[in-house]
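The following blocks contain the structures, represented as structure tokens.
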Structure 1
Amino acid sequence: MFTNLDESFQHSVKLGNNSKISVVGKGNVKLLLHGINHIVNEVYYVPKLKNNLLSIGQLHEKGLEILIQKGVYKIYHPEKGLIIQTQMSANRMFILLAQTQAQVPV
């Protein structure tokens, strides 16, 4: 999903259980959500994670506004308005199912 990846970037992140995991790159990711392309910059590449994670704090630092209300998670762009919305899952996660370009009907 990376449009570019700087594998010289090395870092570590702390998970919710206080364990640390290695970051082995950083780049930009293109997400296709509901037919609209979104670019998320400076995404960490952590191959040991089983799922991709988006940090609410990092999204907020990038100028996006987050609203979680009645089990619905919404991300707003200051100029584009609502860009992402999803329901909370049974395990209290907010899952975004991004598509690749190949999955979009022609």
Structure 2
Amino acid sequence: MAAILLAFAVVVVGIPAATAVSRASGLKDPQFVVIDEVAGQLITLIAVAVSWKSALLGFILFRGFDIVKPPPVRQLERLPDGLGIVMDDVGAGLYALAIMQVLLRAGILSP
């Protein structure tokens, strides 16, 4: 439950923060804004016992989905300002979370 609340808090703070930085820099998705990556990674690790293996796998899965941007993640990126900056990473985090949970339930990833 704490991971969910933390991820939610990062998203709630991240959207206006990313909007402010995007507008101030004049960049649609400034690469130096990383709060969106933090949100996505936190979402990936919800309900996962964190070990070096699960953290590494979660990082790889999240980054993979963040790079590939399967539907509807690519469409989320088109939302305005900080909403688009953060929500595409939330979407990638949800995809990674789903895979992590399947791996946990299948016994491939230790709890």
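Throughout, read-outs are computed from the coordinates displayed, never taken from laboratory work. A quick note: this is a predicted structure, and the numbers were derived from the prediction, not measured. Cβ atoms are built from the backbone, for glycine too; each structure is taken alone.
-1500 is what came out when helix-only ellipticity at 222 nm (-39500 (n - 2.57) for each DSSP H run of 4 or more, over all residues; to 500) was calculated for one structure; which of 1, 2 is it? Checking each candidate, the match is 1. Highest-scoring entry among 1, 2, by relative contact order in percent (Cα under 8 Å, 6 or more apart), is 2. Tell me which structure, out of 1, 2, gives 2.8 once distance in nm of label points 7 Å out along Cα→Cβ at positions 37 and 93 is calculated. Label of the originating structure: 1.
Rank structures 1, 2 by mean count of other Cβ atoms within 10 Å over residues 5-12 and report only the one at the top, that is, the highest. Once mean count of other Cβ atoms within 10 Å over residues 5-12 is tallied for 1, 2, the winner is 2. Calculated for structures 1, 2, FRET efficiency 1/(1 + (r/R0)^6) of positions 53 and 77 (r between Cβ atoms, R0 = 30 Å, to 0.05) is largest in 1. One of 1, 2 was used to calculate Cα Rg over 2.2 N^0.38 Å, giving 1.14; which? Derived from 1, not from the others.
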